[in-house]
Structure P
Amino acid sequence: MNIAIILSGGVGSRFGGDIPKQYVDLGGQMVIIRSMRPFAELQYVHNIIIVADESGQERIEEELLKEPQISEKILGYASPGKNRQLSIYNGLKYIEELGLKDAVENVIIHDAARPFVSEKMIEECFEALNDHDGVMPVLPMNDTVYFSRTGTRVDELLNRNTIFAGQAPEAFNYKLYLKANEALLPDKILEIKGSTEPAILYGMNIAMIKGNPGNFKITTTEDFELAKQRIL
């Protein structure tokens, strides 16, 4: 059994406005609905868990009344944590609360504010899990990359061929990834910035697959304008 965990707990402080970016209308559909649809349509994903606060849950439920194909895959909602990784952990623990720990083989984690993920990328994530503990899409670094200890002067030129930018969704063996997160409790998990970081620290075997520049996260109003151009 494979479960998608959709992260929708962010408040969108950099986006501004009264509504968090994942609940804004984008071409007639809420951003989070666009983000969830490919997961709902794929046979690889059996169910979906959403991490969202109560107000977000109400917004989503109202929208799901118009989306039976997505709605039928929703298992329920987990509460957001103090940071992104604790939100993920709450989603992982919610699987346990539902009594599904032994039934779930893999989890795939995605941002509600990343509405252009493709079914192809999701499929490739699950294919990579056949012989890896986890997988993440990555993008090559096209610009020259430098290292600075102080942020005020260049100390070293880095080999950009060995440096990659990570994207979502990221997929993992559920039981191993749960242990990887629990190993960071209670405090170290608060320092985690990326979903794959706990897996690497735990020694999991993580594959990289080709990412897509179009699979960007809406963070600023400029990102949202770009997203509107994408769907014209």
Structure Q
Amino acid sequence: MSVLAHVFEAAGLATVVLSSMKDVVQLVAPPRALHCQFPLGRPLGKPLDADFQTDVLMRAFATLAETSGPALHEHPEVIEASEEPIACQMPARFDPNLPAAVDEANGMRKAYDRSVAKRGTSVGRSFDADGVPAALDVFHQIVEGAHWKDDVKIPGKNTVAAAHDIRTYYEEAALELVEGPPPGGRAAEAWFFETTEAGKTMLAARKAMEAQGAPFGFWFYMAPGHR
């Protein structure tokens, strides 16, 4: 965005960059920037807090008064990203004959549907919510020894898109199962990969595909790199 700011300014459009990474904005030096030390993915800081978000925007617009730059301002409040897994009440097992992740995904469906009714959904890169249990079943088979290419068919477009839909399905359902404000991205990520059967299955399938010699991009990006 800092680079684009230079392009737009050259075309005669005044710009303000909301910065989340100070070293980047200092290096690229857009004409005007407001650095906000907030968790990545939350440029306005606090979800559902209209007053705080308005304050961020007003501070950003105030930088338009700068006639020469680069001008870098900082928001006075710092919000640290929590990586502690969210506390989320998971559904009880329903069918013990199913793989744990598949049974769990079925149990999350009502919460997911409630979330979609309120907020819409980002599930759909490879399949819709109906496809989540079947996709988890495929990844479970890989964990159990099935070859990623010869024995099963990866659902949807690719493993990365499938992993996105599974994780999104869970995190959207979690919005209906946690109390208080929406969880931070890192907290939801930690919850998914560290506590849910689906997250554990995805990590195990990722490791199995690596061991089977699958192309790097096919398995690595199924989860954040640090996992």
Structure R
Amino acid sequence: MNSKIRLPVLDERMFLIASLVRDGSVPADIGTDHGYVPIYLVKSGICPMAVASDVNSGPLATARVNAEKFGVEDRITFCLSDGLSDMEPARLGVTDVLICGMGGELIARIIDSSDYVKTPGVRLVLQPMSSIYELRAYLAEAGFMIEQEKMCRSGGKIYTCMVCEYDGIKREPTEAELELGQSVSEEESDENLKLFLSRSAERLKKQIEGRKKGGIDTSREEGILAEVRAIGRARGFSDIG
């Protein structure tokens, strides 16, 4: 097997996920699909070993074939597991748990079903495809601190990735914080932030219109929309919302 084969090509979303994994860590990629993220992390030397897990045998078999192609099959453990339930993460020395590319409510369920994610020093890297508000609300209630959020643009879409760690402290974020998260920090590029704010404003305006037609109070949505517009103005975007 040729161990000098080039690295797997990651799109912007997968590259962002990989960039948030700590050097020297042992990541477990939950719902690994083709296995490119753990393969990249091991092949590039960021991580000495990794775990690739999936609830279905088909994707796991594909990940194994890809690992063999890139010459790292001996440094990746493949687990057929629903979340972390059948993985034995402590035995494998997992330090970074990646739960990405699925809905926020499913991510919350996977986290909630494992006590291991509360182990001191274990970090979560999460990338929800939907229900981000609900995921942030769950993390706040369950005692997980969101240490960092970053955005990327891939295929014309904006994705948010978050880094979390359990500290047992329940938090009470505002509605705007649950909706927008930390992705609106000064670190985000103008291009990504403007697109994110524009799409957030459009979504909120549609929600407000629909709720008003139904005679439903819109104060929550209007408050968040005002926050979106304020952030836009602060960053020099005069045409948000």
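What to note about this one:
- Set P, Q, R, criterion Cα Rg over 2.2 N^0.38 Å: the highest-scoring structure is Q.
- Among candidates P, Q, R, the computation of relative contact order in percent (Cα under 8 Å, 6 or more apart) that gave 24 used structure P.
- For Rg and Dmax of the Cα atoms in Å, for residues 121-192 alone computed as 16.4, 44, the structure of P, Q, R it came from: P
Just so you know, all these numbers are worked out from the coordinates, no wet-lab data involved. Just so you know, these numbers come straight off a predicted model, no measurement behind them.
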